[in-house]
Structure P
Amino acid sequence: MRRFIIIGHKASTTADFKLDDLAGGAGRLDVLLRCINSAFFLSHDLRKDVEVLLILQGPPGPPKSIRLVGSELRYLNPDERSTGALIRNALMKEARSEERSSPGIYISGRNLQDTLGLLEETELIYLKESGEDIRNAQLAENVTFVLSDHMDLTDEEESMVLLKAPKTLKLGPISYHADHCITIVNNELDRRFL
């Protein structure tokens, strides 16, 4: 299983945003939607062995956590607008404990610390530009990657991640967009395990 935990620092935690304004009114939700697409889409198929956990921390009621499960997903299309509609539908639910909003999409009130606490029997990787090169690292097939949206993790978030003693890895010599990082990671794991 491959998991990606993506922190959306400004991503809206309510459903009252317009699908025509995912970058502005939805708090850069567009970045997270591109991450979803990069995590799941193949040519003419979806990756079934992937989970994405979005930690939404924007106004008005953070945190909200949305979990997408590849083996259960239905109705996911590669355009940001329709994926945004699925996320907006999830945000319409007032879930405190995890609740299914549509096939393969679950919403809860979990924060980053709660989410990290649920990880069992998985190798944790913190993607950071100052880490060891992923090409030189040993990786397990059951692995969880932590990354951020267009902003770095805060000191508090980074401390929570580091308490879990992750491997800290980088993907190359330059900075990449979050969705590109996921594509690179999927390619690296495909080359090693498929």
Structure Q
Amino acid sequence: MKIAILGGSFDPPHLGHYLIATQIKELLGMDQVWLMPNVSTSAHHKIFQKELSPVADRLQMTQLMENEYIKASDFELNHNPTSITITTLEKLSKQYPSDTFYWITGSDKLETFNQYDRWKDIINNNNVIVFPREHMLWHLEERVKEAFGLQSIPENVIVLQNESLLLTNISSRIIRERKRKGLSIQYLVPAGIEEYIEKHRLYHE
């Protein structure tokens, strides 16, 4: 199978994640897209450090996003609690040798990509999909080449610049802030996730 991996905190998962997963499935012919909550961000990448909700809550909310091709994955929870990207990719390849994996990264991560552990191995030895965030960047390929230290874009690096892409600035941070202020998060997250957040009193002051 061709499987794209969208990793992140998913604190909470939202309709922006759904749009990314759905469009990558449609445009690139993926069999599945796995949403993979990280366990912890404190072990690496100081740029990503933040206080996370319990991983059990984040995984359960992500499971509420599942359909026939979008799957919630507990792979890092069970096999790589450090959530180091290259380690996850290497372990996936060993555990699922008959599948082909693609790692999704947003264009907003390009400037700090060289702070990932063994970031060159991610690019040189794996399939990477770069998805634009918030607005279309027609110079995105140039930014990718600069960030990845490439003279040209190799076949294993896919830069999505389709003019029909649906982009959004919905973020987990915005949702948490709105919830703390008592503002509506309707239409930002699926109804089931909104109910979960309310039931478990997540993101309240």
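Here P(r) over Cα pairs in 5 Å bins from 0, in percent was derived from just one of the structures P, Q, and that gives 1, 8, 17, 22, 22, 16, 9, 3, 0; the source is P. Using the calculated result 18.1 for mean count of other Cβ atoms within 10 Å over residues 110-117, pick out the matching structure from P, Q. That value comes from structure P.
Coordinate-derived values only; no laboratory data. Please read all numbers here as calculations on a predicted model, not as lab measurements. Cβ atoms are built from the backbone, for glycine too; each structure is taken alone.
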